[in-house]
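Coordinate-derived values only; no laboratory data. Everything numeric here is computed off the predicted structure, so don't read it as measured data. Cβ atoms are built from the backbone, for glycine too; each structure is taken alone.
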Structure 1
Amino acid sequence: MTADEALDTLDRVYHTPLTAPIRQELAALRHDVERHVVIAAGQATEIEKLRALLRESEVWLDIYTPQELRVRIDAALAGEKRNG
């Protein structure tokens, strides 16, 4: 039985106005859950991007000096594209 079904039953049996605030709170909680799902999806995408960068950086460690890597990372963070 869902929360809505339980509240419907309470309304039918007891005819109480007390279920209205509970329904409002449930709606607010559903909204919060939906928002957090969107946030989590965005974070999952970002994690995948970071994992890809990590895999790529393992190759870079064999090619570039630490100073060259710093320059490339700073450029990437600044949104600049550098040919390399």
Structure 2
Amino acid sequence: MSTTIAPDKTLDTRGIACALVMAKTKMALQDMEPGTILEVLTTDVCTEFDIPAWSKATGRELIQTVKEQDVIKFYIRKT
């Protein structure tokens, strides 16, 4: 059973390659207040490894990862 998370902002990067997904995620978080949650929607399977590693390296809190058909949703809290 997964918990429903209410994001403060959604970034739709479906159909975009991983390097650009990472850049857009970083830019989106820069404009957000600490404690707010960003939902990232992507279809790039590389992000399954890259976003958790990036979150850990930068001190961002990856709250949850959800796979729904061909879309991966990441919920990241800005710290």
Of the structures labelled 1, 2, which one yields 12.4 when Kirkwood radius over Cα pairs in Å is computed from its coordinates? 2
Structures 1, 2 compared on mean projected area of the Cα convex hull in nm², for residues 23-70 alone: the greatest is 1
With mean count of other Cβ atoms within 10 Å over residues 39-46 computed for every candidate in 1, 2, 18.2 is reproduced by structure 2
Using distance in nm of label points 7 Å out along Cα→Cβ at positions 15 and 47, single out the structure from 1, 2 with the greatest value. 1
Tell me which structure, out of 1, 2, gives -10000 once helix-only ellipticity at 222 nm (-39500 (n - 2.57) for each DSSP H run of 4 or more, over all residues; to 500) is calculated. 2
